[in-house]
Structure P
Amino acid sequence: MSPQSDQTPMLQVENIRKTYHLGRVKVPVLHGVDLTVHHKEWITILGASGSGKSTLMHIIGGLDRPDKHLENPASIIYGDRVITNMGAGALNAYRSTEVGFVFQFYHLLPELDILQNICIGSMIRYGRFGYSSHRKGVESRAKELLDRFGLSDRMKHRPAELSGGERQRVAIARALINEPALLLADEPTGNLDLKTGESILDVLAELRQSSGLTMVMVTHDERIAARADRVIRLIDGRVVEQTGVGSA
């Protein structure tokens with residue numbers, strides 16, 4: 001395991017199963033996935049399209065729930081909190097304070113400028129009325145992130161005026177605005193050219209170095225996987241291999 005990571009489990013995932021229903025047709029996606037993530041670790045989940053990577057990521061992040069099985073129930077434990085037992089309010093708090101999300105297609109709001117797009121996560125966290133008392137501090141942090149990513153001069157631009165790499169940097173800044181401990185990145189370079197994708201990975205590696213961020217990244221690209229501490233390979237919804245320092 002890298003010098004930045006330690007052996008303390010941040011996240012423990014056990015027996016994650018997920019089946020979707022398309023009309024009367026059942027589409028099983030995950031088949032009993034187990035995974036442990038340590039503090040300050042960079043894990044890459046590698047697999048082909050349809051292998052269950054994104055579904056697993058969404059379940060870890062509380063965007064989706066695993067199937068319920070009475071005999072062998074699923075379990076997601078973050079620190080000392082059982083995510084799988086949380087109600088809607090606690091799950092919202094987990095998503096907005098502990099986890100940052102970065103997606104392949106940015107999901108920036110086109111009608112907002114870049115500064116507003118970054119701050120939107122804090123608006124959701126504090127609510128319409130609570131945000132007003134935190135606004136100054138949130139905008140200050142957003143400007144610091146923009147400066148770090150070399151986008152200070154683009155603060156008042158709209159997403160359509162930015163390149164793909166710039167939009168992804170904005171999406172990363174938005175994911176970090178609430179200072180999460182865990183960053184979940186779903187194909188963050190999949191929509192970018194090779195050079196721009198590498199620069200995005202450099203940004204994430206630097207953030208991990210400076211802040212001790214724990215990262216779980218989904219990809220189908222072996223070159224991206226090679227940069228991680230550990231690689232989890234998913235095939236047809238099952239973990240078939242763990243490689244790298246600290247692998248089981």
Structure Q
Amino acid sequence: MNARIKAEVQRRGITRLCHFTPSRNLGQIVIGNVGILATQKLKDDERSIYAPTDLARLDGLADHICCTIEYPNAWYFDKARAKEVLFKDWVVLLIDPKYLWVKGTRFSSRNAAAAFGADVAEGEAAFQKMFADRTVGAYGKTFVRSVQRLDSCPTDEQAEVLVPDTISIADIIGVAVQSDAQARNEMVRIQLLKVPQPVQDRLRFVIAPDLFDKYQLSSSLKLGRRPEEKPFDEALLQ
């Protein structure tokens with residue numbers, strides 16, 4: 001455990017990591033009571049069902065899981081969803097931030113795939129670099145950290161965290177969706193898959209449409225505003 005990173009996470013008020021995935025993967029993630037697996041860890045038969053978001057993994061770290069701090073990388077999220085023709089629903093999994101200070105977690109102050117992962121590194125210096133006053137991102141653009149920016153958010157919205165191997169299902173602290181209707185659909189699917197009741201009880205659905213709108217999310221973060229999120233009212237299932 002890296003105690004210095006843990007202390008900085010707490011000082012900045014970082015509450016979560018985010019990992020987005022097609023909603024059809026959600027059942028596979030929870031039904032085995034295992035959690036999120038790195039692409040390399042998925043068996044061939046699992047990969048035929050579970051759809052990894054980025055099989056190419058230009059960062060060279062197929063044994064790690066791509067995440068972001070506090071909010072999803074809305075720009076890459078938009079590209080990933082555009083490639084999905086048949087299954088349009090996606091979810092953003094909200095994850096306990098403790099993975100930021102575990103051994104083997106790596107950090108990139110920009111999209112990790114840039115220059116085949118040249119910016120990716122482990123340790124406190126790499127973590128702190130994500131919050132630098134200035135950082136160079138996609139297309140050579142320099143991002144300047146404004147005074148309004150939330151302390152919990154990296155300077156470049158595409159900055160990534162790469163978590164080794166597995167994220168436990170117990171550490172999925174929320175599932176963000178676009179609407180009440182989608183939350184209902186996801187919960188019904190999980191019930192039909194006969195996911196164990198204790199797992200169902202732990203899943204907390206959050207309605208957060210701005211997380212699925214790259215322009216709205218980016219605008220809010222630039223102004224230092226947290227996008228609106230509300231817990232799903234399970235009474236709507238009745």
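Bear in mind that the values in this text are calculations on the coordinates, not laboratory data. For clarity, every value in this text was computed on a predicted model and none was experimentally measured.
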request  = Could you figure out which one of P, Q the value 28, 41, 30, 1 for P(r) over Cα pairs in 10 Å bins from 0, in percent, for residues 123-162 alone was computed from?
outcome  = P
key: Cα extents along the principal axes in Å from the coordinates reads 53, 41, 40; which among P, Q   = P
query = Hey, helix-only ellipticity at 222 nm (-39500 (n - 2.57) for each DSSP H run of 4 or more, over all residues; to 500) derived from one of P, Q reads -7500; which structure?
reply = Q
message = Once relative contact order in percent (Cα under 8 Å, 6 or more apart) is calculated for all of P, Q, which comes out largest?
response = P
